[in-house]
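What follows are several structures.
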Structure I
Amino acid sequence: MITPYSSLDYSWLSHQLVELAQCLLAEFNLAPDAIQIDGIELSMAPLSASQISASQYHVIVNWYEPKPCQFSLEKPDTLRITNTFAMPDVEQVVNWLAQLPFEVCIGADIFDDWPKKKHAILFPGQYPLGWMVAFKGVGHKYIVSPRWLDQASVRVYRKGDLTLVQLYDLNATPEIALMQAQHNWPLFNCSVTSGFLGSYSCDPATINGQYNPEDGSLYFTVSDREITFEELKDVCYAKHFLEREDGKAINKIIYVFFAQDRAQRWLHELWIRDLECHAFIDGKEVNLTDNYQPPSKNLISW
């Protein structure tokens, strides 16, 4: 279990907000110096789960000694802890987060002297993307596929239903860490080539595949038309988020190409998004993703 004064700035997206708050507050061995609920100052009595549940929009808890720390909860789904004093230990953070109920956690930057930040805010109320982002349980729906992370130049740690993505070397100089960060932060921006779906949306009317209710497959045929990255992001969003009018899930998405060479051109991009790539070979439909071996990932030097 991590201690309050060996952590950095973290923010969480969680639909189990009260449970998450209880877990985090239990780690503080000191009584708070100030408590505010919905703008009203309270006495220094311990903050209970019922008080957190009864709050309408905001809970703020402050500790001033031995070092300042703030706990800030914003309903319906955001929680932040501010405390910038020590370098994080990645393995310890993985073990810590594995015990907490949340969907997404963001670790803020460890360097205060970087230029003005231009990296993404993944969700409203969250810290800007910093040294790491973690997904847990259903929070994995915000990325197109685990394969997309495994092919990127980042370090990926997994424990149970937790995936932590480290975006730069915590032991590097600020200059080198910034270069690594600027290379990896775009993985989570809003562009159509990014594999992050958290701030993305699409028009359901644009999803024109043929649905097979027997296995929940959505088929797209490709003869002479062109595929775009915007289309791929739309179908990934549909797979993770859209609800069909009949209430049936989209379990997998299959692209069927009539020309094998065109299928090969798109095979990697489909595979990395966990979309199937089929092609007609000698008159038979063949799943090319079954035996696909992606290029070796570049070795990370840190």
Structure II
Amino acid sequence: MMLFFWLIVNSIFLPDPKTQKEIAFISNVKINQDYTYQGAIGVYITYEMSTKALRKAIQNDSLFKKTKILLSASITSGNKPIQTHPGYDILTNQRGFLEVHNTHSDMPFLNTEKRNSFLFIPYAAMKLKTGKHPLELAINIEATGPYPPTYCQALTLRPFSIQKPSVYQVTVDIEFIEVNKLNAKNKVWDFGLASKIPPDITTRIFVANTWVWGDHIDNTYYYTRGPRSKNIKFYISKNDEARLHIEDRDLVIHDFIGEQIIPFKIRNLNKTLHLEPKFDSVIDSDVSYKIEAVPAMD
């Protein structure tokens, strides 16, 4: 179900106008609750980001192009901050509560002045009881660069409600992952370099677009970490899918190596299962997982 919420644009800023100045960055915020994105249920928030007002305020293209815009969104329940479940450190602020960030600083965006973007927050990240919950969303934007002041916008949206499903704990053990010496195009991984260097293997586990675990080894065809890649624990909602994603990550270009779905099936709860050993550019692997029910919250 899609709900559209116009913004309440009364902004709250630090009192010193010399250090912070209010301008408009975002508009057309829409909240889609109980929304499934990349196999996981959560809150899907779309918005339009514009730098037109910022460019006008700075009036210097050289300084403008060095701008970094950080968007922070926090969701509360009954105006109380929400703690996060295991695996969602990337969605957790320094106080231990749910907060998601999005950075807009790339040149294509700054040159076009406008972008449609989104945030997705899996319900599994929220430490809430199963059932219906009223939620509130607050968004803060801050633009910084080699210029004073800092330009800001703070928005509070009207409350909405979600139907929180039950959560389950996933435990993953990665024994090893062996990668083909040639990529899907039948070329060496770091093509164009002085020598045939093996890929820099980045192994991550995602729930939707949130990575709940990750590791990296440079210049190898054989990923293995011993205890470091064992007993990986994170939470999912009922019927969520997680993804094991492997790629060759370099400074600029990242090459896809392989991906497998970690599916949710009630009949397989509490069983140790294995992913397919061969997939995409992975010629052999040993990855197991177990999904278990989590006791209901008090």
For distance in nm of label points 7 Å out along Cα→Cβ at positions 152 and 224, find whichever of I, II sits highest and give me its label. II
A value of -1000 was computed for helix-only ellipticity at 222 nm (-39500 (n - 2.57) for each DSSP H run of 4 or more, over all residues; to 500); which of I, II is the source structure? II
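A value of 22.2, 77 was computed for Rg and Dmax of the Cα atoms in Å; which of I, II is the source structure?
Of the structures listed, the value fits I.
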With relative contact order in percent (Cα under 8 Å, 6 or more apart) as the yardstick, tell me which of I, II scores highest. II
Ranked on FRET efficiency 1/(1 + (r/R0)^6) of positions 96 and 176 (r between Cβ atoms, R0 = 25 Å, to 0.05), which label among I, II comes first with the largest value? I
Once FRET efficiency 1/(1 + (r/R0)^6) of positions 72 and 264 (r between Cβ atoms, R0 = 35 Å, to 0.05) is calculated for every structure in I, II, which label goes with the largest value? II
With mean count of other Cβ atoms within 10 Å over residues 24-31 derived from the coordinates and found to be 13.8, which of I, II does the value describe? I
Per distance in nm of label points 7 Å out along Cα→Cβ at positions 88 and 184, the highest-valued of structures I, II: II
Thinking of I, II, which structure, once semi-axes √(5λ) of the Cα gyration tensor in Å, for residues 136-247 alone is computed, gives back 37, 26, 13? II
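Laboratory data are not the source of any read-out in this text; all were calculated from the coordinates shown. Note that the structure is a prediction, hence the values are computed from the model and not measured. Cβ atoms are built from the backbone, for glycine too; each structure is taken alone.
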